[in-house]
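None of the figures in this text is laboratory data; all of them are computed from the coordinates on show. Note that the structure is predicted; figures quoted are calculated from it, not measured. Cβ atoms are built from the backbone, for glycine too; each structure is taken alone.
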Structure I
Amino acid sequence: MALIHCDFYSETLELSTSMTVLLPQQTRTQIGMTGAAAGEHGAPVLYLLHGLSDDHTIWQRRTSIERYAAPLGLAVVMPAVHRSFYTDERHGGRFWAFLSDELPALVGEFFRVSARRADTYVAGLSMGGYGAFKWALRQPERFAAAASMSGAVDVVDLSRRSDRSALFERVHGGPIAPDEDLFALVEAADPASLPALHVSCGTEDHLFAANQRFVGAAEKAGVPLTVDFRPGEHEWQFWDDEIRTVLDWLPLTPRS
């Protein structure tokens, strides 16, 4: 695969920012790894989102995402959004507009990736799991599949915590709007229009109860989910294992 650290200017954020990008490369003689080529429409693309304390480099640094993606012919785009909760912040940057509008346009301009819904996926961990599901629920026409790993899925509950009140005041400036609340979004969703959804969380994770509540809300709304709850905490061994599960689950066309 090609590993690209891409520095670029965002008109939406009105500042320079970065993303880490993995691009498929067909290889046969590379020791320990075989790479697959992109498809005829360009490479299928996974937007892989980081958590609250991390940045665009973290998936590359903490997991073997490059090794896992190489045989799939899959491009992986990992943007930086700081501590924004993938939201147009009340006191800060327009990170939702950047993620949902500007970023895909720039990725398509910079790299040979597919623009087809069938070839487009999103996943993330913790804050990024929230971002992945928010993006998929608000723009279901864009994605074939979306996955939340140990997701911060209940932002209304998190915003009430004293240790997070300043963060959510900066981001939201008040009560959480329905289009920022995954529970409200899943309740209002048309199940037939949604991408495939995958939710996972460790049973020892501090966000496990919230993920159980989200699964219950989805079931009540008639929204199908693939659920993977198993022993694990809020840590990288779990996510390194789980990203492999998610990649196996994605509806990718087999590559040679």
Structure II
Amino acid sequence: MIALAAAAAFGGAGGGVAQEAAKPTIILVHGAFADASGWNGVIAKLNEDGYQTIAAANPLRTLSGDAASVSAVVKSIPGDVVLVGHSYGGLVITEAANGNANVKALVYVAGFIPEAGESAFSLSTKFPGSTLGDALQPMPLPDGNVDLYIQAAKFHDQFAANLPVDVTALMASTQRPVTQAALEELTTVATWKDIPAFTVYGSADYNIPAAVQEFMAERAGVVKAVAIEGGSHALMISHPDEVAALIVDAAAN
């Protein structure tokens, strides 16, 4: 009411009242063994807060190609953008932000925060704790590459142990494979050095262990790090409120 009254008072005198700055668009990028629907709970929270959201489809074929795909989405947005990446999607948003001045913040959700010259494989094994290697099911492709899935019988304990078994059974059946080449491809930039970064991770993540997350967060000097006790790798599904709250913090930074 005060703002409306001020507008009425000054408008007739030829003055202008600054419009409230438009909220940035939130672009959410899923990682390996997942798809864009994993963001549904987070999107619902962000939409309630008035944010426009896009859950980008991540091809999961090559890091450079995946980043180019997300970068194209960023370039289509006329205003500011907050990039959010889960897991392998953290590498993708780090690359995709390069050269896009409208990216105002990077949010890593159980995600890799890479330095240039690192890969998903090299980071996930930097400290003990990841059991992903033993849970993978490779599928050779005609082009000589290899698609990687998480074995259905191990999906719950490996990826989302704090979610109901019936939910993770569906997630296992609908998981998107990632190529081995994508997980081995080296990053080329560390855009978090110039763009504010935020991170949230779980203490019971068996894909990217908490020790790795803590190392990456400290190295990156993140604005805010949130550790969820008992949180699994699938934080955007098990803890959408906390994830959405951190994204709002990043958007308002």
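Here are some notes:
- helix-only ellipticity at 222 nm (-39500 (n - 2.57) for each DSSP H run of 4 or more, over all residues; to 500) from the coordinates reads -8500; which among I, II: I
- Each of structures I, II was scored by distance in nm of label points 7 Å out along Cα→Cβ at positions 34 and 138; the highest score is held by I.
- Structures compared: I, II; top value of distance in nm of label points 7 Å out along Cα→Cβ at positions 42 and 66, i.e. the largest, recorded for I.
- Structures I, II were shown, and semi-axes √(5λ) of the Cα gyration tensor in Å, for residues 186-233 alone at 21, 13, 8 was computed from II.
- Structures I, II were shown, and distance in nm of label points 7 Å out along Cα→Cβ at positions 170 and 202 at 1.7 was computed from II.
- Structures I, II were shown, and distance in nm of label points 7 Å out along Cα→Cβ at positions 194 and 226 at 1.5 was computed from I.
- Origin of the value 23, where relative contact order in percent (Cα under 8 Å, 6 or more apart) was derived from one of I, II: II
- Comparison of I, II by volume of the Cα convex hull per residue in Å³, for residues 114-209 alone - largest value held by: II
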